[in-house]
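See the structures that follow.
Just so it is clear, none of the values below were taken in a lab; they were calculated from the coordinates. Here the structure is a predicted model, which means the values were calculated and not measured.
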Structure P
Amino acid sequence: MEKIENVFGNAVRKLRQERGLSQEDFADKAGIHRTYVSSIELGKVQVSIRIAAQVAEALEIPLSELWRHIEDEQASRRKRR
């Protein structure tokens, strides 16, 4: 099973890119540092619930929708195996 940090990061990257946001613009909206956004997207950090909520708010979606995207990403990866 793939690490949840990687799945979370991939979902965040996909959603950020769909909205046409650079990492820097997204970081500003989320109130976090750009290098932290990079670490999130690369699956290098375990994100707190508070940061996950800030990420969802910056993506302009409810936290529950962010989790749905993560679950969809996990399901997609399971199918590829």
Structure Q
Amino acid sequence: MAVAAGFANHFTGISEASLGDAALPAAIGLGLVFYLLSVVIVRNLLRYGETELKGKNKYITLGGGTFVVLWVMVAVLLNTMLS
């Protein structure tokens, strides 16, 4: 999902040239939408619960750091290579 968020950031045209000062909040908002979608998938579609994840609400925090790093890396890489 982080890779998809990185691709979405690039291909939707979120940049300072097109959105000005609203580019950063728009990019962060798009990333949050993808992260929340991944949380819904883990919780509801894959049916992971407290016992599998070893704690209450772990499905929210478990992969957050990795998601953010991968999302930013893919977005930067695409903007560098395709711009």
Matching 4.9 (mean projected area of the Cα convex hull in nm², computed) against labels P, Q points to structure P
Quick one: helix-only ellipticity at 222 nm (-39500 (n - 2.57) for each DSSP H run of 4 or more, over all residues; to 500) came out at -22500 when computed from one of P, Q, so which one is it?
P
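Comparing relative contact order in percent (Cα under 8 Å, 6 or more apart) across P, Q, which structure shows the greatest value? It would help to have the intermediate numbers written out before the result.
Numbers: P: 37; Q: 46.
Top value of relative contact order in percent (Cα under 8 Å, 6 or more apart) goes to structure Q.
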